[in-house]
Structure P
Amino acid sequence: MLTIGIISQTLLYLCFSLTIGSFVLYLIPSTHRPDIMVPKGILMIATGGIAIFSFFPVLQLILFLSPDIGFAQTFLSVLFTFEVGQSWVFTFIVANLLYIFVIWFDYQNKAKYSWIGLIFTFFLILALGWSSHASSYDQVKGFLTHTSHFTAVTIWVGILIVVSWFSKSNSNWLKFLKWFTPIALFCFIITILTGLILMTFVVEFKDYSNSWMIPYGQSLLIKHILIIPLMVYIVINSILVKKKIKKDITFNPTPWVRVESIVLLLIFSATAALGQQSPPHETTIVEGVLSKLFTILYQGEFQPDMNVQLVLNLTSFSFFLLAILFLVLSIFSFIKRVPTILSFLMNMLSVICFYLALILSIK
């Protein structure tokens with residue numbers, strides 16, 4: 001059930017990104033973006049996916065409660081009396097309206113229809129924020145923070161995914177970067193700030209390292225480490241690519257943007273894993289709930305009341321150096337026009353090394 005939950009939530013984030021990215025790009029004049037073609041079938045699948053994959057948390061709650069009062073009664077009760085159920089009913093209705101809209105209207109050539117599609121999608125994002133964990137902790141602050149966070153992420157990731165996987169040429173790339181780079185930077189800043197606020201709902205900063213002992217903390221740590229290679233690709237695709245195209249008009253930047261979008265999907269997966277784990281403030285840290293990764297790699301003896309402290313040693317320092325080396329090599333691979341798969345492998349090795357450096361520093 002855990003694996004299915006992670007996959008369904010990752011696909012939900014992908015569906016939102018595809019939908020909002022398509023509508024945003026179709027708003028932009030064709031002279032200021034690459035020539036893109038998102039088949040209506042893809043957008044229909046994404047819209048349907050929002051309705052289907054957003055149902056999984058509702059299903060989890062129904063299955064959890066149904067042994068006591070029966071499936072049918074639980075199903076109706078959750079849908080119409082629980083916020084998560086009411087939110088999904090709203091999502092299902094709006095997603096179906098958007099599905100019909102995608103079929104009937106020419107949003108690809110008429111900006112006014114793209115605006116309508118964006119409005120539909122924003123209502124779906126509001127519904128997701130309404131039923132989010134953050135909203136259950138603080139109804140107003142949690143709702144606003146989660147909605148801002150998710151909107152910024154999906155605009156940024158959605159544009160990247162659509163441009164990298166559905167563009168038919170690299171024409172107008174410099175004009176595209178001119179407007180997309182500041183938008184991506186703004187979305188990145190909003191994502192980081194709101195992400196930190198969302199984290200405080202479940203983990204106090206002083207307890208951040210202590211959370212690494214449980215699965216939730218491990219997923220959070222991996223998500224944060226994945227931001228490091230993401231920043232490398234942000235530098236490559238916003239600065240180095242621009243310089244390369246100015247020198248060589250035949251240069252194809254698409255593979256590098258695709259790699260950045262893959263890293264973002266990995267971050268989506270880590271985020272989805274967080275939603276399937278018990279947060280630290282709801283978890284008593286005992287040996288039975290420890291993360292398997294933490295148990296395997298931790299060098300000391302676990303104590304129920306232990307506080308995680310980081311002390312650099314020769315092994316962890318070596319892994320830090322290796323991580324930095326792999327990051328440098330990934331940038332160097334762009335300069336030397338090495339295939340992007342090697343750059344991606346370098347960045348993934350840097351993630352592993354950063355992770356090991358931190359875990360092996362625990363005292």
Structure Q
Amino acid sequence: MHKNSKIYIAGHKGLVGSAILQELQSQGYTNLIYKTHDELDLINQSAVNDFFKKQKPEYVFFSAAFVGGFIKQRKYPAEFLYNNIMMQNNVIHAAATNDTKKLIYIASACVYPKDAPLPLKESYMLSGAFQPNNESYAIGKVAGIKLCEYLNLEKNTNFLCVAPTSIYGENDNFDIENSHVQAGIFRKIYLAKQLNEGNMDMLCKDLNMQKDLALEFCKKHGIFDTHIKMLGTGTAAREFANAKDLANFCIHLACNINFKDLCEYDENGNLISSFVNFTDGTPINIKELSFLIAKLMNYKGELIFQNELSKDDGTLAKTMSVEKFNKLGFKNKISIQDGLKKMIELYNQKNL
């Protein structure tokens with residue numbers, strides 16, 4: 001991939017897509033294409049085909065997705081499945097038929113079965129049932145991985161897939177109901193801090209609500225002036241990685257790695273995996289993460305977790321194998337503490 005290569009970033013407004021765009025710009029790539037949803041609806045197949053025929057991007061980073069936390073995923077499974085499959089199928093197929101040299105497809109750790117042994121190895125995909133909370137999203141992401149794999153085998157394309165762990169960063173979606181777990185925890189603590197310190201103006205500004213409605217919203221989500229009622233027991237453990245590290249890994253894949261480098265075969269020569277995990281390899285449970293965020297924000301209130309396990313805890317542990325990742329010549333640079341500090345700092349700056 002050269003500095004003047006024509007590069008299309010699908011989903012450039014999102015957490016990962018914006019990080020990819022920023023990193024490409026900072027590294028001197030100059031021929032970058034990105035479109036808002038209003039400019040290009042990825043669900044519209046004819047529009048996507050016309051775009052690719054006209055632009056002929058040499059490289060594509062696909063990070064567009066219909067996303068949200070497990071609350072939203074349980075509520076809208078049909079929308080998750082339809083929107084994600086339509087978007088990715090349109091872009092991946094258009095790339096294959098318009099001579100795109102390389103496509104990087106961002107999948108998810110949810111592609112693994114709920115009862116797969118840990119750490120999760122790429123070969124475990126499709127070996128069992130999905131976690132019910134995010135089944136529809138998982139089905140879509142597995143379909144994307146397999147479409148890229150089949151095109152590579154059938155059409156000799158060079159489309160690479162990466163399944164990242166939980167990603168966080170400064171351009172995350174901080175909506176409490178629709179966010180990823182770490183962003184939702186941060187937002188709850190941010191709002192509770194305003195209540196705890198009597199900053200009603202900041203609270204109302206952040207929520208864009210009048211005082212009565214803001215207080216009602218906080219109460220609905222277990223946010224009070226002295227404490228927060230947290231979802232679950234906090235014992236569920238996850239690995240978290242920064243969006244900038246993932247962005248740089250995707251650029252590394254585009255510049256240095258080919259499909260054959262990601263392929264894993266069994267003793268009979270059968271292909272058993274063709275994608276790679278992305279993680280930092282250091283799990284932290286939700287309670288530890290919450291107290292770390294609270295400490296970094298200097299929040300003085302109490303975090304109260306549930307005593308008994310419930311559906312709010314989701315899968316209790318999820319760690320990913322780094323065996324294949326470690327062979328690709330890339331290392332993450334941003335620790336969870338440094339990454340969260342930067343995320344908090346930029347969120348506070350935006351709200352001044």
**OP:** Work out the source of 17.1 here, i.e. which of P, Q gives that when mean count of other Cβ atoms within 10 Å over residues 3-10 is computed.
**Re:** P
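Kindly point out which one of P, Q the value 17.8 was derived from, the read-out being mean projected area of the Cα convex hull in nm².
Q
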Original post:
P, Q: which one has mean count of other Cβ atoms within 10 Å over residues 211-218, as calculated, at 15.1?
Top reply: Q
**OP:** Looking at Cα Rg over 2.2 N^0.38 Å, for residues 187-266 alone, point out which structure of P, Q has the largest value.
**Re:** Q
**OP:** Given a value of -25000 for helix-only ellipticity at 222 nm (-39500 (n - 2.57) for each DSSP H run of 4 or more, over all residues; to 500), point me to the structure among P, Q it was derived from.
**Re:** P
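Bear in mind that the values in this text are calculations on the coordinates, not laboratory data. Remember, it's a predicted structure, so these values are computed and weren't measured experimentally. Cβ atoms are built from the backbone, for glycine too; each structure is taken alone.
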